[in-house]
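Derivation of every value follows stated rules applied to the coordinates shown; laboratory data play no part. Being a predicted model, the structure only gives us computed values, none of them experimental. Cβ atoms are built from the backbone, for glycine too; each structure is taken alone.
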Structure 1
Amino acid sequence: MSEAAPNLDFREQVARIDQLFEENRKLAIERAKLDAERLKLESERIKLEFEGLKYRSERNKLDRDRFLAPLAMAITAMGAGAALFAAALAYLRLFH
């Protein structure tokens, strides 16, 4: 009986080691799944950040255009005024 008890303890130890290896394998699989999910979420975050940069760039362009529109109109109006002044001056030279 003394030989049977150590043999049983050895089997129990082997069974516990097998169980620990199985748990370790399951944890490794779970960690791999979580790492894949983390990478997927990180990729989505980077994609959204890039979209935000594109949006801000377009918004900055629109703000710039909105700011420069009155200046462009003023320059156009000054050009039209100069053309009218030149036409009036030419009219006066021709007919007076």
Structure 2
Amino acid sequence: MIIEILEHRFPASVDKEQVEDFINNIGRPACEKAGYKTIRFAWTHIGGPMNMGIFIGELDSLADMERVRTVKKMQEAVAEFERRFPKVEVARSKIPYTSGPAP
């Protein structure tokens, strides 16, 4: 299993409700169609003129992580995100996860 974490730094002009609206109406349905098993979102103020949205998704494998980028609905969601939030900085992390003790 792979946990994907996307950290988005939003300018202060973007509020949590705008981002939640996007996630609930566009992002989450696209992620589910693309094959994400779990989708979580957190919002925090990091000081200064920025807020951070953290998106956490669970996939079965690294191959799935690359495949989701090819799903048309996901590509449309990414394009809409970039249109709505053009001044966002994004960092992406991938973490392998096992549910038991390490071998």
Structure 3
Amino acid sequence: MEKNELCACPNLDCINHGYCDKCNSRHLKTAHLNYCNFIAHLPFMEDSIKASPESPTALRFSKLIEARNGAYAKLMEKHSLTPEGQKQKLEAMTNYSEH
């Protein structure tokens, strides 16, 4: 399987889908987390929310998580993607690197 086929991002219409270098470049320009970085940082954000639920940081993280999960859910529905399939792609992408 090619690396671009492993991409777990549900935004299949993106011209950078599966091309990590272009995806990272685009998201750095727009100052938004891409899908992989969002997933990688999600446990940290959730832990921060649990530690201090009423803090300004927790409230921002909560809104970010809610918005992202909503957007990703719509994209998954649009492209008939399943949570199980996304999990498999994330695992495959995680194991793609040789080091």
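A few comments on the model shown:
- Parent structure of the calculated result 140, 14, 8, given that Cα extents along the principal axes in Å is the read-out and 1, 2, 3 the choices: 1
- With helix-only ellipticity at 222 nm (-39500 (n - 2.57) for each DSSP H run of 4 or more, over all residues; to 500) derived as -21500, matching label from 1, 2, 3: 3
- Highest-scoring label, criterion being distance in nm of label points 7 Å out along Cα→Cβ at positions 24 and 64, among 1, 2, 3: 1
- Taking distance in nm of label points 7 Å out along Cα→Cβ at positions 48 and 72 as the measure, the highest value among 1, 2, 3 is held by 2.
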